[in-house]
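S.K.: Next come the structures, one after another.
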Structure P
Amino acid sequence: MSKSRFVFDKFAKFLENGLVNYKDFSDEIINILRSKKEEIILKMNLVSKDELDILNKRLEKIEKKIFEAKRKNKKAKQVKK
């Protein structure tokens with residue numbers, strides 16, 4: 001009985017150490033992947049969502065001005081005829 005208890009204790013300790021090592025290993029892999037992701041984002045020079053929203057609003061204003069200028073230009077050409 002004591003031999004089986006000894007084997008079970010060793011096996012339990014082995015599993016416990018394995019789980020702890022697995023958790024540490026998985027945490028380390030996640031940290032490495034996050035740092036790689038951040039490096040790629042920095043290299044790509046991506047903008048934040050706020051900056052993108054501001055640029056989209058500016059673009060909409062410019063497109064609206066161009067559309068209005070074209071419409072006025074067509075009306076002016078029709079009057080000259």
Structure Q
Amino acid sequence: MVSPVRPPLGGLKRQLEKTRRARASAGDSFVRETFTLARPEARQKAREWFEKYPKAAYWTQVESWRQLPGDQIEFTMRRLPTAD
């Protein structure tokens with residue numbers, strides 16, 4: 001029994017690269033900053049961001065986070081550059 005031949009993936013690869021380049025160049029105008037801190041310091045840093053850049057005006061949010069070994073938290077804060 002012969003296994004089916006895989007189709008060439010060059011076109012798919014080119015399309016993915018084109019889409020990624022377009023997204024990177026367009027930008028979404030959000031300001032992002034990534035931190036790696038111990039859990040208590042991470043909570044404090046997030047609170048500082050929400051106090052300095054209120055969610056209602058800057059759309060501030062914790063975009064992503066993950067727990068690292070040693071009770072370290074890596075997280076990315078996101079906000080708009082101005083509160084127009």
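Every read-out reported here was derived from the displayed coordinates using simple, explicitly stated rules and does not represent laboratory data. This one's a predicted model, so the numbers in the text were calculated from it and none came from an experiment. Cβ atoms are built from the backbone, for glycine too; each structure is taken alone.
S.K.: Check the numbers for distance in nm of label points 7 Å out along Cα→Cβ at positions 40 and 56 across P, Q and tell me which is largest.
M.R.: The maximum falls on structure Q.
S.K.: Between structures P, Q, where is distance in nm of label points 7 Å out along Cα→Cβ at positions 16 and 72 highest?
M.R.: Sorting by distance in nm of label points 7 Å out along Cα→Cβ at positions 16 and 72 in descending order puts P first.
S.K.: If you don't mind, another one. For structures P, Q, calculate distance in nm of label points 7 Å out along Cα→Cβ at positions 8 and 64 and state which one comes out highest.
M.R.: P
S.K.: A follow-up question, please. One of P, Q was used to compute helix-only ellipticity at 222 nm (-39500 (n - 2.57) for each DSSP H run of 4 or more, over all residues; to 500), and the answer was -34000. Which one was it?
M.R.: So the calculation was done on P.
S.K.: Still on this structure, I have one more. So if we calculate Cα Rg over 2.2 N^0.38 Å for every structure here (P, Q), which label has the highest result?
M.R.: Going through P, Q one by one, Cα Rg over 2.2 N^0.38 Å is largest in P.
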